[in-house]
Structure 1
Amino acid sequence: MDAIELSRWGNGEPTLYSHSYPDRKLYLPGEQVHLKSIVRNSKDLSIPVGKELTLKIKDPKGKDAGEFTHQASEYGSITQTLELGQDATLGNYQVFIYLGEERVGQTGFSVEVFKNPKFKNEVMLQSA
């Protein structure tokens, strides 16, 4: 799910570096997703004070699942909580961080219905 985006290396230096992640990778419908991104200016790794960042979330069908605007905190991070509905689309969600039109980060998470398997094991030992 997390990947290094090599295309940006051929297009000059990005404005910001970021590391984005959810609090975990797998959620049930109806749960809260806690997202965080740590951002730094690429020239000197300083905190990008006053820069407006947009967080866009796409569901597994590519539809918008949320869009939020943030400014980096004094520690250079942005956080967002996303409430998944009970009818949330199952599959892999993508989260993108933008500075204007420039994508500066991404991560993802999955929404699945998971249940404990129901099976029975019987073990019989034979005496020697």
Structure 2
Amino acid sequence: MQFVYYLQNKGLITKDKVVETLDRQRLHSIPVGKLARMEGMLTEEQVYEVLNRQKQLRRPFGKVAIEMGFLNHKQLDKLLLLQGTRVPMDKMLIDLGMLTSEVVAKELALFLEENPDGVVG
């Protein structure tokens, strides 16, 4: 179970707020191709070449870029690490003013106690 759904089930946030926080979190996830361009690992032309090939193969951007010789595994690992860096869900709920830090801290502790394999996000 994800933390936001736990909060929704407890009536602490609405379904609309769940959707809003998940959408905002998705916006913070930058595509690998854009990150590779920003990091100077790929040119704009190479990104487009990979994207065109990716459409044909229907495989992840990073794997296609490696197969095409544009990236190596170490570079892809770095890009995936950068891509995974996003605003944690608990911080986002506080920053958006949906819940106070005290409520989030209390509910997060309860959530993790009740759901040891739960996803905070």
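Where a number appears in this text, it was derived from the coordinates with a stated rule and is not lab data. Just so it is clear, the structure is predicted and the values come from calculations on it, not from any experiment. Cβ atoms are built from the backbone, for glycine too; each structure is taken alone.
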Next on the checklist: Quick check on the output: 0.95 is FRET efficiency 1/(1 + (r/R0)^6) of positions 24 and 64 (r between Cβ atoms, R0 = 35 Å, to 0.05), derived from one of 1, 2. Which one produced it?
Outcome noted: 1
Checklist outcome for this item: With FRET efficiency 1/(1 + (r/R0)^6) of positions 40 and 104 (r between Cβ atoms, R0 = 35 Å, to 0.05) computed for every candidate in 1, 2, 1.00 is reproduced by structure 1
Item to check | Test item: volume of the Cα convex hull per residue in Å³ calculated as 133, pick one of 1, 2 | outcome: 2
Item to check | Read-out distance in nm of label points 7 Å out along Cα→Cβ at positions 56 and 80, computed value 2.4, structure in 1, 2 | outcome: 2
Item to check | Source structure (of 1, 2) for helix-only ellipticity at 222 nm (-39500 (n - 2.57) for each DSSP H run of 4 or more, over all residues; to 500), computed value -19500 | outcome: 2
Next on the checklist: If relative contact order in percent (Cα under 8 Å, 6 or more apart) computes to 29, which of 1, 2 did it come from?
Outcome noted: 1
